[in-house]
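Right after this note come the structures.
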Structure 1
């Protein structure tokens, strides 16, 4: 095969490989490093590739092994987790980039990125899994590979791969929120976007009472990488009061989406300043028409959302 053509075909898989590495690691930035490493390993090993080989499967094998190398080297597995606050490496994934992963004539096997396989709760839950269980779960239940294909990639027996999948599924059933099974929407729904608009308006107008009206009584707010957690309205009311007061400045918020969940990008203009600068990203989990959880991240991912550098 012509090397230029092979290189171009590899690049066609870059975004879906990035999502795969993100699922394995939970970190957007580390996934970027790993997809680069995958493509470099593939290019160095291009002599072992021929037209009879499935390029996509070959690249997934390389990417999965690269992720497993990182997980083993860093021994990154949590013994337990009840909150994103316990996962300092967790980062959001911008929906505009998820939208770039879609079936095409050249890649008909690519699966749409559904919320149930990219949501923050799912990402948090699989941090509990040993590396190989995690890989088996993603390959089987997300990418819909067969048991034989999965076992071949991971150099396991089919029986061992099936056993690993059963254990991984059991862990996730115990860990994921009860409403996880309803997360079929590929993107925020109209109802969720309407709730997000109210959330944005309440922050912009400085109305803490409206914020309280939007959330569940058991609302939880976490702020990875900081190990802080606020649970319940009593804990959240002072936080909402501070947030809507402007924190020594003035807010502007823009609606967006991350991990197939509604999100709000907050910009803050400090006293005396002329521009609103990126401050934070709030990702909302909505249950039964009210906000059940807010996961707050820093502004480093604004560019991936196509958000402006200032307002």
Structure 2
């Protein structure tokens, strides 16, 4: 329940001294045990330091208000050298907390695609790298196109049977819907005309599931407009399907007109109870879907318009279909 007002003075004074004194007091006849316990103490200490900022508090410090210990614990080069970190219950938590804290403290922009590659450079043991990579793959939840970019240089570390089994299953699940027929729907456009999914055979279809009340959805609109302009005349249909409540149909129509939204603008018939949201298990928006020229699924969790990789994917698809 402490805020930084109590925690920072404790760490700078009594807290850090307690940790150092305890580590110095570890001196049993078993040297292996001594070293492992010292490692465990350091892991506990650092993990709690970083974790402090992940819990809600009633008072928060300014960005640059941190005890000097946080600066001292950061290492430019190799930070994690001891493979015994894997024997600790919180070894992985220690590493992930450390990397997450300093990643978000940095003023330099970072890409989700570079996180693993950048962070394993601070780990010396290939075995520790392997475990860390697997754990981070689970947490980052890459989309297929992102995964294809990230995974090739990591295979050299994923050599155990457990790793091979995991990546095999991961890749299988990630593409499990690819190639299956897309859900056939018919929804009305802003003029009340019925428009069906099957109307666009012969073209790739990129669908945006959104709503006028959704801030993150509206943040993607400028990027979507850029894509529509860049691929005008190409074999890609940009379709937006609103899941606004049916009573807000006029609000949706007004928004489409005032924002000069392009592409194919439709409104689902039962908001989140509509067939398209039920079929693809959509319970959060924005959500993007991509289909091939035969109406078969490429991805039901496609890249967002703001992701530069989406253009690469579109270009690849268009070149392959020539």
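Coordinate-derived values only; no laboratory data. All values reported here derive from a predicted model rather than from experimental measurement. Cβ atoms are built from the backbone, for glycine too; each structure is taken alone.
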**OP:** Using mean count of other Cβ atoms within 10 Å over residues 193-200 as the calculated read-out, with 17.9 as its value, let me know the right label among 1, 2.
**Re:** 1
Original post:
Of the structures labelled 1, 2, which one yields 81, 46, 32 when Cα extents along the principal axes in Å is computed from its coordinates?
Top reply: 2
Subject >> Source structure (of 1, 2) for distance in nm of label points 7 Å out along Cα→Cβ at positions 57 and 297, computed value 4.4 >> reply: 2
**OP:** For distance in nm of label points 7 Å out along Cα→Cβ at positions 65 and 89, find whichever of 1, 2 sits highest and give me its label.
**Re:** 2
**OP:** Determine which structure produced the value 59, 42, 28 for Cα extents along the principal axes in Å, for residues 73-224 alone, calculated from the coordinates; the candidates are 1, 2.
**Re:** 1
Original post:
Can you say which of 1, 2 returns 0.75 when FRET efficiency 1/(1 + (r/R0)^6) of positions 161 and 257 (r between Cβ atoms, R0 = 41 Å, to 0.05) is computed?
Top reply: 1
**OP:** For FRET efficiency 1/(1 + (r/R0)^6) of positions 25 and 201 (r between Cβ atoms, R0 = 41 Å, to 0.05), find whichever of 1, 2 sits highest and give me its label.
**Re:** 1
